[in-house]
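What follows is a set of structures for review.
All of the numbers you see were taken from the coordinates with simple rules; none came from a lab. Predicted model only: the values in this text are computed from it and were never measured. Cβ atoms are built from the backbone, for glycine too; each structure is taken alone.
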Structure 1
Amino acid sequence: MTTKKFGILILNQISQVGLRRLPHESYQVGKDVAKPDAILVRSQDMHGMSIAESVRAIGRAGAGTNNIPVKAMSQRGVPVFNAPGANANAVKELVLAGMLMAARNLPAALEFVASLSGDGLAKRVEDGKKQFAGSELPDHTLGIIGLGKVGSIVADAAIKLGMNVLGYDPEITVDAAWSLPSQVKKAHSIEEVLKSSHFVTLHVPLLEVTRHLIGAGSMEHMRPGTTLLNFSREEIVDPKAVVDGLESHKLKYYVTDFPASMLSGNPGVIALPHLGASTREAEDNCAVMVVDQVRDYLENGNVQNAVNFPTVVMQREAPFRLAVANANVPNMVGQISSAMANAGLNIHNMLNRSKGEMAYTLVDVDSAVSSTLVDRISGIQGVLAVRYLPRTQ
């Protein structure tokens, strides 16, 4: 008997290092898969896209998921996976480069040298270099807003460069707190970070609460000559506030990975063309991480690093497994268990977790599950998706 292959639709160029982790005998991978079980994407905007009913998972080979209709997928019981931390080193290195470019006035110095030609070059270099004199990083304070994976390793690198580090993150996770260097001083507010730092770097996700997190009111708290670095998301910083901050000299430089028309040509803006994750290593790491997560979900129902689902990972202890995504409302587990009991099934193991409005349950049973039972559980009010995952080998 031939086992149906999982179909994986690719929307962007995904690293072959990751795609090779999908075995050809059980996966069909390509850009023209008609009824895909999952979609892998990088930056393509999916909001206006018709997403096939066959899709059971979406994997974003990167951290941000703003290009994916996450809410609509949640309503269908479809997890949206991402790869948090997989490109962290690439972003960290660019943040360090940004600080060095600003501290040593390198962009203006490069433009100056590029403008020189003809005789007397050496003398003009010597005469002109004084205007680009900068400062060294040791003993300066770096303020970090957002202490996830990127913020944590930026903090570690800055400390090793001799900097003082002040961090703020009201939503810091236990894992992130454990990985944070002990030398990081804890701030109690964004304002405290802005008042105390020579450099401020942002590492927060784009949410409604973080949109224009740095705005007009932020500039009055900054010390004169601050360098602000944004390698997070463009909308985290209000560009008008940047213009005003540069004019008032509260800001010396704004270093960003997101060019904006309002800031174009401003000598105080160092804008890069969204290079944060643009390294071979980061692309490979993101692809490997998200492919492994999507594959584990399709084959075993396990969920790790889904932005809209709780983390649910359960080792298989029986050959037959049901995976149920449902609204997080009372008595769902009871109704699912009762349906199985009425079908004469013995529950070997069960794990249920919730995250916000979403709940997810894995159930291992000792005998085969009928399509009738799958339909019965699917018909329970609040159930969004049911998948039957018998062990294939």
Structure 2
Amino acid sequence: MTYMVFKKIEIMSKLKINIILFGIGNIGSTLINQIVESQEFFLESKNVDFHFPIITNSTVAFFEKEGVGYAWETNFRQLAVPFKVEDIVEFAQENEFENLIAVDATASDELVKHYNTLIKNGFNIVAVNKKANTLPINLYKELRADLKKYDKEFLYETSVETGIPVLQTLRDLYYSGEKITKIRGVFSENLSYVFNRFSAEDVSFSSVLKDASLLGLMKSNFKEDLSGNDTARKLLILAREIGKDFELSDIKNKPFITAEHLEKNGVLNKDAVDKSFKIAKITQAENHVLRYVGEFDVEKGTLEVKLISEPADSPIGQLKGSDTIFEIFTKSYANVPIVIQSAPACKQAISRGIITDILKVAERIRNKETVLS
């Protein structure tokens, strides 16, 4: 008898989460497949029942009240229709969907403009997209104000790193009252590969860039990486996590590819770039290597993205492959940083990071329901 009562309570407490997925590229499609395949596990381990009633790419959306299943790709191709964000909100309201989480698996500037609308209409948000957290500070604060007003969650661990808890570690330190003095690191896996190889091998810089391109490392954000913008955006997100009201324009960005390395038509001048980086490499101090880093000196209030020469035996100097690294210096630990290092990102790992954020939001929804009951 006791066992049956327990099972009844367990069933009644199942939490249904409706995920509205924006973006079904490599990461978004992997997310759907991982959750659909692991549905039974999430039910047994977390008592959470995930559904995808709406999935979209940049132009069309597939609406399925009961949630997509294993045949989602075929259904999407056959049944997806043009949409606006207002259509998403209307469909959710008509079907009285509860526990809504909008997952932004895009790099869209446009979708970010609708975050406030989603929040006001009952959506929590989980994002890979960096754009919302690098908006002008007035819009950034307006988003936070709406989250508080409507009691909604916004998590974005994978916007900075694959899913290794860099932001969570930073928040835990900050809200414990720890004084953070500096944040620095190699945040771009693509540029990590480029400078790790160039420093370790007797090769030309242009050949390493070519190899990186052939490997697909810079396929989607080549210009963002080369300009330093990707590193700068991540640095800004880290700075704002500890309460600093900086703008992107406050970051002193020193791209390592400059006008002197380019032809008039914008094409890379291999001779110029190879000569420049060969000089930079051979004129370093002994046992030093080149690294492209983001650095926030909290005490000085300066943010920089720059090429540096780093001791080869330091954590940053010892990076291999496409690894990324984050160093957090604090008053308690003095000159010894807290080091968070990650292997190269892949779509499976990024998707698992998104699921971790989704589960955190689900747990907070459950806790709120418990309090209300």
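Out of 1, 2, which one gives -13000 for helix-only ellipticity at 222 nm (-39500 (n - 2.57) for each DSSP H run of 4 or more, over all residues; to 500) as computed from the coordinates? Mind dumping the intermediate values first?
Numbers: 1: -9000; 2: -13000.
Among 1, 2, the structure yielding -13000 for helix-only ellipticity at 222 nm (-39500 (n - 2.57) for each DSSP H run of 4 or more, over all residues; to 500) is 2.
Starting from the value 15: which structure in 1, 2 was relative contact order in percent (Cα under 8 Å, 6 or more apart) calculated from?
Going label by label, the one that fits is 1.
Using FRET efficiency 1/(1 + (r/R0)^6) of positions 111 and 295 (r between Cβ atoms, R0 = 41 Å, to 0.05), single out the structure from 1, 2 with the greatest value.
Once FRET efficiency 1/(1 + (r/R0)^6) of positions 111 and 295 (r between Cβ atoms, R0 = 41 Å, to 0.05) is tallied for 1, 2, the winner is 2.
By the measure distance in nm of label points 7 Å out along Cα→Cβ at positions 143 and 191, tell me the structure among 1, 2 with the highest figure.
Numbers: 1: 1.1; 2: 2.2.
The maximum falls on structure 2.
Hey, FRET efficiency 1/(1 + (r/R0)^6) of positions 175 and 271 (r between Cβ atoms, R0 = 41 Å, to 0.05) derived from one of 1, 2 reads 0.20; which structure?
The structure behind it is 2.
Where is distance in nm of label points 7 Å out along Cα→Cβ at positions 55 and 135 largest, in which of 1, 2?
Going through 1, 2 one by one, distance in nm of label points 7 Å out along Cα→Cβ at positions 55 and 135 peaks for structure 1.
Could you tell me which structure in 1, 2 was used to calculate Rg and Dmax of the Cα atoms in Å, for residues 223-302 alone as 15.5, 44?
This value belongs to structure 2.
Cα extents along the principal axes in Å computed as 89, 46, 36: which structure among 1, 2?
Numbers: 1: 89, 46, 36; 2: 76, 51, 42.
This value belongs to structure 1.
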